[in-house]
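Taken together, the values in this text are just the output of simple stated rules run on the coordinates, not laboratory data. Every value quoted in this text rests on a predicted model; they were computed, and no experiment measured them. Cβ atoms are built from the backbone, for glycine too; each structure is taken alone.
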Structure 1
């Protein structure tokens, strides 16, 4: 059993931003020389998600609009009230309750089977790293486990 780890550094430009990382994950699979097992794609952030979906521009617009509808950026969130919040504060703290709640719906990882050195995606499936908060440097981790 082998385990290979890779990290992608991403500089996001917007939020929400859907970044197709499928080709990069495929490159990681090739470098790993693992034939059968699984691939875990993981966001190291609580305001950036990883999801599998279709890479179609109008659908991406629909997904962004959906996220805004369920957790609006300018909604009222106790997490954003810096007069009462005292935990996990930084000097450059941003009001990002919406991004945390959107992340709660999306999650931080996807697990993909690896069969004969390939991820058996459906015709329209792509892996997205999704920025939910604001532009900044981010990291995506890939762990490949198998024979």
Structure 2
């Protein structure tokens, strides 16, 4: 017997194509791809006098920096990301919080990742090739202080 709509909503993972991205006061922006939503910790290896017999002790240390990548199509007159990286390169401390929400089929947030104090460190426009008809895509690499996850 096929699952009904309610069973599908609760028992199946959400599709990764339905999400929203809000960047600080700039509001919602459309991105083709978001990656780097990773929380990772450094580790410490402690070797004491009996380590030769009992083995080393491994412990968590500080959280590693957050490196986020955003990709979007290039549109006429849309220079928000370029303005942000230009302001950052002029020593303006232009850090922004970014909210990425995975949405359900009714566009309600189910999981939200909050990237805190993000700033751009690299902007790249994809190469140009006259032999294909791909859309032009710009990539923005960000570094942030912290990443939190909220389940709604």
Which entry (1, 2) yields the derived value 5.0 for distance in nm of label points 7 Å out along Cα→Cβ at positions 4 and 84: 1
Label whose coordinates, when percent of Cα pairs over 27 Å apart is calculated, return 42 (choices 1, 2): 2
Quick check on the output: 57 is relative contact order in percent (Cα under 8 Å, 6 or more apart), derived from one of 1, 2. Which one produced it? 1
Which one of 1, 2 has mean count of other Cβ atoms within 10 Å over residues 28-35, as calculated from the coordinates, equal to 16.9? 1
Work out distance in nm of label points 7 Å out along Cα→Cβ at positions 100 and 116 for each of structures 1, 2, then name the structure with the largest result. 1
Given a value of 3.2 for distance in nm of label points 7 Å out along Cα→Cβ at positions 20 and 132, point me to the structure among 1, 2 it was derived from. 2
To test your reading of the models, identify which of 1, 2 gives 6.0 for mean projected area of the Cα convex hull in nm², for residues 52-91 alone when calculated. 2
Structure (1, 2) behind the derived value -3500 of helix-only ellipticity at 222 nm (-39500 (n - 2.57) for each DSSP H run of 4 or more, over all residues; to 500): 2
